[in-house]
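J.: Pasting the structures here.
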Structure I
């Protein structure tokens, strides 16, 4: 996500189609590349969390890994 580094307290979660969390990062120090996951569609939930403590509306969507 472009500009995510501007939100050092952001929270990124990635889920599989069954709702099992496969990735979580607070601060997004380690970007998600999907490297160990099989071909499938995954769903992301990103809260930017400003320094003032507000999170705002989450960004949600899907990404498909094709190998």
Structure II
């Protein structure tokens, strides 16, 4: 089952810290956004394999934006 990873808030995507095919565990950091002049880590909501990366560093993301997909 696919699990989307969304941004917790509006911000600019600074980095994606995983690659397609990487195994991640629940609560592993997978990306970083800049919001309100702070860097905020985004954590995996579940364990799985990174299947797709849907956003790029520099993109403005919001809570509806899927950054990557775990399976």
Structure III
């Protein structure tokens, strides 16, 4: 759950281990060398959020939950 549920590594963003500053610096360098990847991941992230966390989707999920109770 949490961040890794929303951020899919190299699809909707980049993940790295907490306090692993070397890994973080490598990811930053990767993005500096691949600026098109920033745009691609941003679009993918927006699409994922709209498909999974829109008002209608959240309403549908809550209604389903209430019906199960």
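J.: Thinking of I, II, III, which structure, once Kirkwood radius over Cα pairs in Å is computed, gives back 11.7?
T.: So the calculation was done on II.
J.: 1.9 is what came out when distance in nm of label points 7 Å out along Cα→Cβ at positions 25 and 49 was calculated for one structure; which of I, II, III is it?
T.: Traced to structure II.
A short reminder: the numbers here are calculations on the coordinates, not readings from a lab. Everything numeric in this text was worked out from a predicted model, so none of it was measured. Cβ atoms are built from the backbone, for glycine too; each structure is taken alone.
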